[in-house]
Structure I
Amino acid sequence: MLTPLRVKRQKKFGTLEALQDALQEKGLDRTVAYLSRLERNQYWPSKEVVLALVEVFEGALSQDEILNPEKYMTEGEDDAA
């Protein structure tokens, strides 16, 4: 199952590194490893991270999709980058 963050990141940014760069431009410094775990719903993000993600996705990713990804998960290869 794929989380909305992973699906939308793949469409908009492609790589985790590109998402990391976009977040850094907004002043949020997070590692690729952190972002990968966040995509797999292994970490609970801070409010700062949630707001930055909504901003870099320009509203295409909602706070609810980030905080409650299980409601929006789609079928697919979960180990895809």
Structure II
Amino acid sequence: MPLKPSFKSKFKKQLAKLDKADQIIINSEMNRFIDGEKVDVRRLDGKQWRLKINDWRVFFFYEDDLIIFSEVKRRSSKTY
């Protein structure tokens, strides 16, 4: 059964604040991930995972048949 994406309001707000070019890249890569293509995904701790997209990190977790995207942050020394 395919997973369905869900987006926390914090994620939507963070994504909306980014440049359109970054939004396009992030959305494209997230769609590839949802479609099952090979992307750079790592488990962090417990339920949290991250999707690496250039200088951006998209944090998410799984809940039943949902992928819940929780945050998007620019990679820095304070990201993790």
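Read-outs: derived from the displayed coordinates by stated rules, not from any lab. All figures in this text were calculated on a predicted structure; none of them were measured in a lab. Cβ atoms are built from the backbone, for glycine too; each structure is taken alone.
For this structure, a couple of remarks:
- With P(r) over Cα pairs in 10 Å bins from 0, in percent derived as 19, 62, 19, 0, matching label from I, II: I
- Answer label among I, II for the case where relative contact order in percent (Cα under 8 Å, 6 or more apart), calculated from the coordinates, equals 34: II
- Structure from which -9000 was derived, helix-only ellipticity at 222 nm (-39500 (n - 2.57) for each DSSP H run of 4 or more, over all residues; to 500), options I, II: II
- Origin of the value 15.1, where mean count of other Cβ atoms within 10 Å over residues 24-31 was derived from one of I, II: II
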